[in-house]
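The next part holds the structures, each set out as structure tokens.
Since every read-out is calculated from the coordinates, none of them should be taken as a lab result. Since we're looking at a predicted model, the values are computed, not measured. Cβ atoms are built from the backbone, for glycine too; each structure is taken alone.
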Structure P
Amino acid sequence: MQTAVIRFPASNCDRDAAVALEKVTGRKPLIVWHRETELPAGVGFVVMPGGFSYGDYLRSGAIAARSPIVQDIKAKSERGLAVAGFCNGFQILTEAGMLPGALMRNTNLKFVCRPERLKVETADSRFTKTYTAKSEVTFPVAHHDGNYFADKDTLARVEKGGQVLFRYLNNPNGSLNDIAGIVNEAGNVFGMMPHPERAIDPMHGGTDGINLFKSILETI
């Protein structure tokens, strides 16, 4: 299956995402520049990578969310295309309206960069099916604006709908309900602040992230 990684100005985790995808699929993903207006034919899974698109001006992910390629991805996601966004990618997905809520400044107003322990909330999703529900994993985090926020009604809907896939065990940023990663109602668009693409090699500290890529690619 063909995968793709979207590259924005100041993306810095696009290569990490590409390495993770090639490790799982055995095939190099396409690198798609944000000014393209349409995904290449045959792409079945798209990753929005981490970084500091457009220097985080206005709000993190706000300008990138208006990129031509994001409009095409959004339209295709509404028809079932699988999409994942990590860190800045998560911010872009919320700014584009593809996921509920918003990512705000960390409550301690400091950049956080360290491994974080997470709980896999459910294995009943296409992004977590190869994990065990309630198990613990460790992914790196590296963000300044990772504080997940949603209004009361939205938060209740996300929780009731089983859209929370990962929670922090030691909340590093003040996210409501310790939310680290969520999926949309349809289950095909996923975003999280931690970096599973940086947790695929034992020499880099662990391989807990590899199952996330295996989960979605096996489902597709």
Structure Q
Amino acid sequence: MPNPWWGDYASIMLTTLERQLRQRPGRAWAVLDDQDGTPARAAVAAVIRPQGDLLFIRRSEREGDPWSGHMAFPGGRFDPADASLLRAAQREVREEVGLDLAETGHFLGALDELHSPVHAGPTRLVISPFVYSLATNPLLRPNEEVASVHWISLARLVAGDGRASFELEWQGQRWLMPSIDLDGVRIWGLTLRMVDDIMQRIGGVVSPPVRARSS
């Protein structure tokens, strides 16, 4: 049986998030040390349905894709035909999960832009995350780029459920990477940093810094 206060709680979280995004919009990536010229651009959408659940996708396994099989927000590369990064996010969400945010979504604001790590591939990438809420529960139609879709409660994320860490080896060093392990999936890396941005704005638990593992 649903908790009678849940609808109010979800509404309060969304109202708080929208207010915070209006008061302090996402920061543009300003400092680039990339010697290979202007990085590529991408845009994603953090989508929240009425009961306060955040949409994630697990990307399909694809050779040569540094984010193959990872949990992510729906989104993808900016196309020169896109009128803006926001339109790119809308297009990618429509293509990947069949959700028309321009028609059914309420735009809450932008999160901080992020820069892909050096080890993610030869092409550096700046990602622009945008946040939307929905008035009704959507019927999703994932395409071949999406292995599965997952809704995770903002309340669980705020409470710190599933907070964990794992070891990752990179450039001969072992690193302790923060993660969220919930419902059989792992959220980490750039997607976790976007989740942390949301959590900071609504008073939720955030990740500790990445740190080197002692030998």
(request) Could you tell me which structure in P, Q was used to calculate distance in nm of label points 7 Å out along Cα→Cβ at positions 41 and 89 as 1.3? (result) Q
(request) Using relative contact order in percent (Cα under 8 Å, 6 or more apart), single out the structure from P, Q with the greatest value. (result) Q
(request) Taking mean count of other Cβ atoms within 10 Å over residues 137-144 as the quantity of interest, name the structure among P, Q where it is greatest. (result) P
(message) Starting from the value 15.5, 44: which structure in P, Q was Rg and Dmax of the Cα atoms in Å calculated from?
(response) P
(request) Consider the structures P, Q: one of them gives 3.9 for distance in nm of label points 7 Å out along Cα→Cβ at positions 25 and 105 as calculated from the coordinates. Say which. (result) P
